[in-house]
Structure P
Amino acid sequence: MDKKHFRELLAAFFEQYQTGIDWSLLTIDFQMHTLKKGECFFNQGDIPQRMYFLGKGLVRYYSVAESGKEYTHAIAKAPRLIGSTRAMTINQPSPFSIQALDDCLGISFSWNVFYEQMSQDLAFVKAYAKFLETIFLFKELKECAMVTHSATRRYLDFCNDFPELKNTLPKQQIASYIGITPVALSRIRAQLKFPN
């Protein structure tokens, strides 16, 4: 994939939320990124000033507690914007890392410059607002599920949402994503007759 193709993917990503965006306003240059499975776009504690657009692959957002325990907060599939809003908007360290779960291709750009150029277009602003709504709705549903759904249901929801990961992602990462221990996950898989 070249930059032109990524630009087209980025436009298609936003236009799924709102059509008629004036992409002629966007004049910034993108940096290309190729990450192997296990590599990070950035790490917890970094202050990345760039937004990333994932064109191919899957990533996870994770953080490491002071105790050393790792927590997987979110998983994102391409095509998708990924980054740390905290770092980009208030210049504070990112509370998480973003790690490639398989080989990934992406681009990055200065979020401030990108938004300054594109916010001149009302259609883009509407698309961005709708994109943010989808993030908030997903987070709201996930937070609700963590306290109202059984661990088994959360695991089955994970398998439904990410069928390509249920047998490849380490148990600890799946368990932390659904809010249980790896031992509890093994029990659930045994009850469901899923391979451990």
Structure Q
Amino acid sequence: MSALGLALAILAAVPSGLILGSIPLIAQATRHLVELLRPIPSVALVPIALLFADTIEQVQVFVTAYAAYWPILLATVYAVVQVDSERVATARIYSNGSLSIAARVLLPSALPGIVTGVRTALGIAVVVAVGSEVVGGGKAGLGGLAVTASQTSRSTGMVLGCALCAAVVGLVGDLLIRSMRTTMCGWQERSLAVRA
């Protein structure tokens, strides 16, 4: 479920970050809203989400997506702001529209920064997914299994095993994202090496 929440966060945060990073007026207008919503602890939303969701899995997806959204959004905005303005100006000279500039210039140039945000969000997503299972009282998943083990058998080994499994999930996810970054952004790393 944390993978679905992370995927939803990526789908929402990357376009939002492209808009906020490339249109300063919108970034300025929404700055206070972002700073109001961003610090809300995701696990604190579990009781509210339980009022509207049918299952703990839906709550887990919502809370995970909410938590993962912010680091991806901020990384995307920062990466877009750092894009070389000459690239954007050159694209405008060739009569490329805003969507074309976003797809052909901003997104590829900002991709390494976006991937860094996704890597950060992955760790947060794993923690929040397990935490929402614990807080939400679910019986499934690593959080539910850890709570059940601690309440019934008092098995410290089972609880530690759940924590270790969560760590392995985070590690494998991070290795996959790093591998994808090398595949998708290798051109940029090679061009930086040529400049140096």
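Here are some notes:
- Given 12.1, 34 for Rg and Dmax of the Cα atoms in Å, for residues 52-91 alone, calculated: source structure among P, Q: P
- Source structure of the calculated read-out (mean count of other Cβ atoms within 10 Å over residues 100-107, 20.8) within P, Q: P.
- Origin of the value 68, 38, 22, where Cα extents along the principal axes in Å was derived from one of P, Q: Q
- If helix-only ellipticity at 222 nm (-39500 (n - 2.57) for each DSSP H run of 4 or more, over all residues; to 500) is computed and equals -13500, the structure in P, Q: P
- Looking at distance in nm of label points 7 Å out along Cα→Cβ at positions 84 and 132 over structures P, Q, structure Q comes out largest.
- Computed 104 for volume of the Cα convex hull per residue in Å³, for residues 76-171 alone - originating structure among P, Q: Q
Just so you know, all these numbers are worked out from the coordinates, no wet-lab data involved. Remember, it's a predicted structure, so these values are computed and weren't measured experimentally. Cβ atoms are built from the backbone, for glycine too; each structure is taken alone.
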